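J.: Following are the structures in question.
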Structure I
């Protein structure tokens, strides 16, 4: 069975092939930035790609998060909206620490999709 962009495999798994096909589609036209995806599974892949800019067990300021997002953003959506999505879907956790906000990588995003463990950064 061939995997297509618009469908996941039988178990609705976010597989390496699905991930790669999406990434290829998003980066194939260098003249225009793609819109941020509407489908949840595609949003998860997009956010995972952006989240890979950050290391586990490291505290980040909001500015550092924004810089990392800006560096990896391949979409026509601003970094603030992506930061909100990263927190909402559990890729990042925001903590208030002595009058300042810090962020760190979280794996809570795993509950939002059926991730194949062979994808870098995924440990089910």
Structure II
């Protein structure tokens, strides 16, 4: 994983381990996302053409899915259906690491911001 380029976005770092570009995947992607303590993964967003599954590897936080907010902790798995807005924040004192899997080989093509979404 250390050989994978790191994407730096405000409050988080991402590593795209599997996707169409990196390994020629036709229909899936896997990303590791590290969210810094107290950081918000903003803006909220929606995937217009794919589903997402998030698995919490370390840390804790909360996720807003549509209008509902849920806690997240180590071992939790969260399913995000296509077209559902979501927003994540780290509520802990350590980095929250998530494995994020998508039913698309290029998640950038169907990502739509939900600028007004907040906790």
Structure III
């Protein structure tokens, strides 16, 4: 089964200095562990919201939203796709990812099973 783990956070609660070198090293080790375990399919952090776009469909009309005038309370900062045997295993990997961040970060990981083609 494939699962996507979406890492979400309130940008106002992120450390001002961003991720430390130590954190990036620990995340790299975890990614290596996932690759060695054969569960990692893809992972990446996402560029800032200001560099992206939001397209909304409502009433058959599409609108590109101007993100410069909104203060997001939660953003998706990255994702990871894993191939595991159960949701519990996906939760374990997501828990390890959150744990390496320590006390300086406040975030959530939404874990969703990917719909497989029929």
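Each reported figure results from applying straightforward, stated rules to the coordinates on display, with no laboratory input. Everything quoted here is computed from the prediction, not taken from an experiment. Cβ atoms are built from the backbone, for glycine too; each structure is taken alone.
J.: Taking helix-only ellipticity at 222 nm (-39500 (n - 2.57) for each DSSP H run of 4 or more, over all residues; to 500) from the coordinates of each of I, II, III, which one would give -8000?
T.: III
J.: When relative contact order in percent (Cα under 8 Å, 6 or more apart) is calculated, the result is 33; to which of the structures I, II, III does this value belong?
T.: Computed on structure II.
J.: If distance in nm of label points 7 Å out along Cα→Cβ at positions 22 and 102 is computed to be 0.3, which of I, II, III is the source?
T.: The read-out comes from structure III.
J.: Right, here's the next one. Please state which of the structures I, II, III yields 1.20 when Cα Rg over 2.2 N^0.38 Å is computed from it.
T.: Label of the source structure: III.
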